[in-house]
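In the part that follows, the structures are each spelled out as structure tokens.
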Structure P
Amino acid sequence: MIVDGGRQNCQTLFDAFKTVKTKAKIRSTISTDSTFTLGIEGGGTRTTWVLLDSAGREVRRGEAGPANVLLLSDAALAKLVNSIHDKVGRTQAVTAIGATFAGVQRPKEKERMRKALAKSWPEAKLVIAEDTRSALVAAHGAEDGIVVIAGTGSNVVAQQSGKMSKAGGWGHLFSDHGSGYDLARRGLEAVYTYYDATQEVTPLGQSFLRVAAQNTLEDLVGWVLQRPGKTEVAALAPLVFEAAQKGDKLAKMVLQEGAHALALRVFCLAKRLGWPKPQVGLFGGLVVKSPAYAKMISEFVQQALPGSHVMVVKADGAAAAAALVGVTAIHETVEKRFAPESPEAKFAPTAESVARSTTEQRNPRSRGLQKRSVQGIVDLFIAEESTVQRALKHEHKNIAKAATLIAQSLKKGGRLFYVGAGTSGRLGVVDASEMPPTFNAPPEQIQAIMAGGQAAVFKSQEGAEDDAVAGAQAIIQRGARRGDVICGIAASGQTPFVHGALQEAKKRGIKTVLLSCNPNRRKATYLDVAIDLPTGPELVTGSTRLKAGTATKLVLNILSTTAMIQLGRVHDNLMIDVQASNAKLKLRARRLVETICGVSEVEAEHLLKAYGWSVREIVKRQGK
């Protein structure tokens, strides 16, 4: 069954497709409207866009290059958006943009997309989502249902009561089953497997050689390896369809495997959502251009889920993206990340909470800073650090409570997770990374969770700290459990990512600690220990990498080192579990053995070599 998803499902955008018969007629329509909606759908192969007037009539349409945001640099993304802006026309007053792009899953990708679009259309209302959203709108409008997307990549997604779920779509390296890339890869694998068994090149292999302009399968290997991007490999997929149509058994097997893999993910998603007979839309170039492939997928789905309704959705993705402006209740931009009623929303910074934050207030001692001499600035910074010592003394009891909590957890086999963003998160990463070489602690014993992931350690990931949901998911997916301790680090005390993690931890019966430098923060009911260091305003207003950073690092040093002492990893005041992994540490290990065991330098060296450079083992054997 072929359904024009544009006509049947994009109703919120003035039933745009009902009024249009052909592209020629569309483009001849002259609109006198002063406001327009722009729909953009960016996929792994190409980007399509459509400009609609206030009545939903198409005014202009065009294409641009591939737009998987994960594969584009900021410069390439800006170039793509600029090319669309130039073609749309600078005289058109675009008031709303619905944009769906491959790879726009996390807040940081949405923020990158928002920035690129806002630069060209600063006044436009933006709704930004992953490209799967336009497919869902095209297939089901605002209703519940599942969509199988099969193009260059693939995904299986569902919407249930406004909430999205997925199965697959994790990228071409180990997912994207049944996609153009996957079919081409499976086809290549089948060709080479057959050649290994028979030393014969199948008709499908001959087609690959012809299109790639290669002479042998050995040559074809080099051609493929020189094309790491999925688009060029996926371009071989039509050859698989052609070969199957001509009766090639290997090609038919490849298509069946791809179709079965997609149907399996529909089955998994339907079971998760409790849908015995789901509405399933098949969307994308592969199913639209190959009815036989669509039929295979449909048959596998109906075998697994008898009574389900499967349809091919032949729709305009760009217009469906435009429809999101009307369909989406909560715009999926970073600024609109929290629903007003969500528990995370109360920790999204407000003008009032920022104004009350001591880390955001101005320091009267540093007024006129730019007029001071270098020596004057240095002396001021040194003098200002005295507030750190006072802040630590003020919170010494809470620091001890947290240290006790952590030590007790680690003694019983629990773990410590630092959770933070920006400077605070990086300090957690530094402290956690220093535990294995300093105390020979297992790397999993003290871990760091950074908003934005590893990339944010070296480069700021704007928007990542605002995502409380991501903080909660990090706790779940990193496997935090009862018996662990979650230590949130936030100079302001109000970072949503951190609070999302702490809330989720408390729900799971995990002990929680918050380390902040803002006694004026809003209070939270899910903390076992709160350390609020009164470091006061920074010399450079709001720059919490200064005093707040110093104080935070000192507290983390105290917490982790106290735990290691309690675990017996310090003898007297010596680090007997040091990992002698370089020349400096080998010298330190030798001095430790000399000091503890009262032996000569030569004897210490001999003992260390005999016991694998383990100071602890030597101390144990010597009965010290």
Structure Q
Amino acid sequence: MTNDWHPTQAIDAEGRRADVKDVANGLQCRCVCFECGQLVLAKQGPKLRWHFAHHAPTNCRPTPESELHFFAKTLLADRLWLWIPEVRAQAAGRTEPISDRRTYEFSEVLVEKADGNVRPDLLLVTASGKILHVEIYVRHRVDPIKLEKLKSRGISSVEIDLSKLDWDNRDAWELAILETAPREWLHNARAAKAQQNMEAQAATEARAKQQILDAEYSRIVGIWNDALSSCGDPDEHLITQHRLAMKRGFSQKIGYATKGTACFRVPSAYWQAKVINRFLWDSANETPIAFETKDALGCVQDLIWPGLNRISKETTDRMRRDFPTFEDPWHTVHGYLKWLKDKHWMFDKRVLGKQWLPSTSALYLRKEQEAAWQQERERKEAVTDWVDMILSSVPANETSDFDRTAWIDWFVTSYDEDEARALHEAIYDMVVGGRRLADDLLGLPLLAEYERQAISQDERRVQNETERVARLAEVERNRRISTMQDKASSVLGQLAQHWLTTANAQLDGKTPLDLAIDSDEGLARATSELARMHSERIEAETLAADKARQQAALEKNRLELTALADKRARDPVRAHLWCKSPNPKLGGQRPIDYCVDDRALRICKEVMPASL
């Protein structure tokens, strides 16, 4: 708002509101100031914006707010109605509607008329004398002191917000004041009364609720203490669920001591087995099914201690504060699911809330376990066929009490395929092959068959032993011949056959081959004779080889020694002379003759002067 603002409203000769554009120019307007009542003139020149100005000098300084108040007062005095906001009472988190937004009709308007210790901008008085305060907000809202007075006296007051009103658009003022401008209740007596009633009712309800919560708390404390000191036994169904979870490979995924597990009347391994079978196995198929914590809770709802199924949030929070190990069933199950997620057996997603899905590890485990079960089924089928085949040759009266199914289950789970194969072969050899008695009948009804096979096998054993001895004798004869031939060939080469078949005086005139065929002693004598001949040959060859090797070593060392002497001598003659001269340090031998090996060569080098 600028300092060159001037009023455009005044009071005409008939006491009504007049706009500068609707009156005559100058003093002919016959208007007075709405603020001080002094004579004003209308200035309707071609240059300045039309406005009213005091005719005589004065201290009166109308403001936009005062003009707006005057406009509103005269407008409302003329129309005698305006829209007021809806009335609602709010207390203790509740809202109670009292009246909708509506038109409010009155018979009189008073401007800045004191109402006791409160002076509103406008007082609207109805025909029945009922008063409504109206505050016009342009620059300053109602201060807290005035607002407190309204509340303490129970005065209903409406504030109309004209702070964003376009001052140049006078046509919009009327509609804004009467209807469209934002307005709110600074205080409403009916709403305040209703609010008091609501607060009183809320306090009464709160006391009643607290009594209920206290009773619930006492009841839950008793149940919880009993639950901590006792734990029920699982029924047959839960035992089956637990065995199934163990069989499915979840031994490390059940029995987790999550907080609040005492809510359940059975050990944690059993209710967790039920959850994991349902949601981590049954759901771990090609298209996993998402589920929520409430679904998992519903799966084990019947395992919760009676009285702990439904607990209010207030009692739950109180129990958590007073009992560190307490948790309500929902959060207990949720904590278990979060633990499975941390172990990478579950993951969560958010689709209209938190949901759970089996992880790829769970999917892989199911496929792997199903493959193992298929392999087990195939093994059982193979074992079944084998048992039927084995027992088919056993009299029926000997197998009538045999539980084949139970035996197959025990056998498949007790022995792996390699162990089973060896045991099968042993029993097969006894029953079908009749070759030998099995060391372990594995609980099969074969004791009578074992005795029959023992008698039959004793008879076969005598015959087999006779045949075995004959075969061994033939084998030994062939072995001695082969041994003698191999040894002779390795020693004599092409001369071996002649030596083997020629009578030998050292062997009592027998040929070496005939002597070896007779017995192991004969083989030993023939071998010794061959070894003697071979030893003599080797000894002669060794002597010749040693002599040649020594001569070669001597020649090599002589060359090395003479080379060193040539290097240290001033001329070759002196070097050769030193090498071929007797040396006292070498026992009088010549160095050229002494260096027969590496040690002697080293000694020669040590006694050789550094300079010859």
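Here, each number is a calculation from the coordinates, and none is a lab measurement. What you are looking at is a predicted structure, and each value in this text was computed from that prediction instead of being measured. Cβ atoms are built from the backbone, for glycine too; each structure is taken alone.
Between structures P, Q, the greatest calculated value of distance in nm of label points 7 Å out along Cα→Cβ at positions 515 and 563 is seen in Q.
Among the shown structures P, Q, from which was the value 0.65 of FRET efficiency 1/(1 + (r/R0)^6) of positions 163 and 315 (r between Cβ atoms, R0 = 25 Å, to 0.05) calculated? Among P, Q, the structure yielding 0.65 for FRET efficiency 1/(1 + (r/R0)^6) of positions 163 and 315 (r between Cβ atoms, R0 = 25 Å, to 0.05) is P. The value 21.2 for mean count of other Cβ atoms within 10 Å over residues 235-242 was derived from one model only; which of P, Q is it? Computed on structure P. From which structure (P, Q) was log10 I(q)/I(0) by the Debye sum over Cα atoms at q = 0.06 Å⁻¹ calculated, if the value obtained is -0.46? Working through the options, I get structure P. Comparing relative contact order in percent (Cα under 8 Å, 6 or more apart) across structures P, Q, the highest figure comes from P.
Among candidates P, Q, the computation of helix-only ellipticity at 222 nm (-39500 (n - 2.57) for each DSSP H run of 4 or more, over all residues; to 500) that gave -14500 used structure P.
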